[in-house]
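Next up: the structures, one after another.
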Structure P
Amino acid sequence: MGKYFGTDGFRGEANVKLTVEHAFKVGRYLGWYYGRDHKAKVVIGKDTRRSSYMFEYALAAGLTASGADAYLLHVTTTPSVSYVVRTEGFDCGIMISASHNPFYDNGIKVINGLGHKLEAEVEAKIECYIDGEVEERPLATGENIGRTIDFAAGRNRYLGYLISLPTRSFKNMRVGLDCSNGSASAIAKSVFDALGAKTYVINNDPDGTNINTNCGSTHIEALQAFVKEQHLDVGFAYDGDADRCLAVDENGDVVDGDRILYICGKYMMEQGALRDNTIVTTIMSNLGLYKACDKIGMKYEKTAVGDKYVYENMTTNGFQLGGEQSGHIIFSKHATTGDGILTSLKVMEVILEKKTTLATLATEVKIYPQLLQNLKVADMDTTLNHPDVVKAIAEVEEKLGSEGRVLVRKSGTEPLLRVMVEALTDELCEEHVLHIINAMKGTL
């Protein structure tokens, strides 16, 4: 974890933690770094936050001042930037977004030439440059100064790519989309309309301050109500930059990332398209997913929390499907990052090919109640290793047996210990979490 760059880029409140000066310096360094032996080409996308325009101009100024050409995709999704980078020969891509965070936050995600998240060692070099720990990089002069180029065509090519993937028409399917007043607003409806669906859209009117506000995958109750009111066949909710997708079945019930992994994984396994019959999950995936996988012989890997770690496991082992409970799902045959719109298309494929409903597909996974609580501590390791805490965790594990689990882990960004318990009832979750939290508090 760097000083500025976390697992998902440089993120913080706009002009408080993440400023235009930061963005300019990120652009300056990337333009120089990739342009040491040729004219660098960098593509930039942004979500609908008011500050995204400010950061777009600051990044473009930094890039062109270092001699790079900056290509602007304008409002688009994070996965579209990844797609354009790897298919159009760019040195790197930049997405301006704070994903599911509120509108006043923003972030800078850098994507390398392969469409993956930027290497940690390059992020470390950018941080040193921001803090003035390395010498200033030369400014371009004369004809070497870079250009800013409108590249909306790149976004359109990505849209065409998505439309080309499904093998069946969505004709007569009534589909609801919650675009979170974010990046999906520019793309999702066009994709579903082109595929023949009867598309019904909510939260598709971004104004710069309403992204993720009581909408999208983090506030899915809006889509649940909409699906029931309009008698739709299925609904999909995206987050601010559309790299996540959660679904709602025809009854208005939520189908989260774990269930999506199971539904798509089982279908791919039946098609012989799932390498080693294995999906990649994180340690936060629900116990119900693993029990359902065990019943059908589908294997699973577990990684640390974060799509970065999921993708690392997938590339190392050649796996085709992985993701998180939050709806960040990666289909490695088609993308190098989570892609919310792609995920919704893949769920539609299973519904249509199996000739059934999403509710029927999801019933095979019984989601266990889950409770997560955080406790702020001065020394995480000392608290975790205290005999009373170790004993409390062991007691909970013994009581849960095979009908639940406990996970205690350190936060990667704050001095917090996170205690998560899954059990048969909400009451049991609360009882066991409280037991561990009280043991921790007794050591402080």
Structure Q
Amino acid sequence: MRIAIIGTGPSGFYAAEHLLKQAPAAHIDLIDRLPTPYGLVRGGVAPDHQKIKSVTRIYERIAADPRVRFLGHVEVGSDLSREELLRHYHAVVYAVGARSDRALGIPGEALAGSHAATEFVGWYNGHPDYRDLAFDLTQDSVAVIGVGNVAIDVARILVRTEAELQKTDIAEHARQALIASSVRHVYMIGRRGPVQAAFTNPELKELGELAGADVDVRAEDLALDPASERLLAQGDDRTAEKNLATLREFAGRPKAGKSRCVHLRFLESPVALEGRGRVERITLGRNRLVAGSGTDVKAEATGETTVLPVGLVFRSVGYLGTGLPGVPLDAKKGVIPNVEGRVQAAPGTVARGEYVVGWIKRGPSGVIGTNKPDAVETADRLLEDAAAGQLNAPADPSPEAVDRLLAARGLRVVSWRDWQLLDQAELAAGKAAGRPRIKFTRVAEMLAALPPG
């Protein structure tokens, strides 16, 4: 049974792990458009969260299985089509994540200085797609729209000191730019209250431990409305309760007079970005919370507005999947339509031999570990279909057929051994500079560092 997994982030690796355990006859090709594996663990997890990145040791063990091949620097849609995948594999698992971002839909959003948080995260993590972007860090004040973990990552990286950045694997170009940054104030804006915030408590607490930045929380934002009080009392997850306690501690904490400050503001929505040719200010509308259906709490505009003078805005209101050429996509939800991981060619119609895992399956939610049960569910459906004889029937499932096809197109396919050479080079460069690693940030540099393919 030949299986192609498209994308080598956590969900792709967890799907491979389960398939290898449950199906000894399975042979898996892990295909990624970049020469480097690990998806958002490499390109999305904050560089100052080194412990989280240690999960790659599990993925290394999976990739070392002799039934697994890594085909890096191969892009599905241009280098390999969907039809070609189905010609050579019994099953295809799409694990391509969510590469784009959701728009705010407000006036001025396209002004210079307004950016998706995904772009900034990719830039400071050394992702080749974002390597050459520029962000005007000469600005004094920045607004980050959103109160999830990505928003906290962006705010935290903006105010890290040089000494703190030295301990991370942040891309070198970003490290140098952030050391020279003039940013002093970062405003995190949440449209609802603290109980509805999406960040986790460890991420929130980390803001209170920054060497060079105070945290500012308005006490009035922490006064709970009846709907939020009910939600807090009914909730099984204690995250909101812990967050509220941490925020109250921040609000009562005397400022230490540090050179930078992260301001957490709730019950405000961006109404417009304004400026002559670039962002100079943001208008925020004040909200009140009203009970929705069930335990839902909605933000309702009061009509009051305030203006913040900011020169840089990062939109962090959610990732959005864009799919792959030829593969079904629900563009509004940003997911490949599916039932328990089986791709739906149309409502009620299964696309035989095609499956989906991770964010492109369920939307951008959860943490790294959330992808494991999600991937297991899909892998189990695939195995059920294999047992029932319901997989795809490829015309030529031999590994050599795929190799010949890619070679004929002149592609320098990056193997797992090639990736290990790149990994060793990055670690060696980091050790010489007293850092965890220094990343390659351009595909051409990666390929130039490898022996001829």
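Read the figures in this text as sums done on the coordinates, not as results from a lab. The structure displayed is predicted, hence computed values, not measured ones.
Structure data summary
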item	result
Among P, Q, structure where relative contact order in percent (Cα under 8 Å, 6 or more apart) as derived comes to 23	Q
At a computed 16.1 (Kirkwood radius over Cα pairs in Å, for residues 38-173 alone), which of P, Q	P
Origin of the derived value -9500 (helix-only ellipticity at 222 nm (-39500 (n - 2.57) for each DSSP H run of 4 or more, over all residues; to 500); candidates P, Q)	Q
Comparison of P, Q by Kirkwood radius over Cα pairs in Å - largest value held by	Q
P(r) over Cα pairs in 10 Å bins from 0, in percent, for residues 222-325 alone derived as 15, 41, 32, 11, 0 - corresponding label from P, Q	P
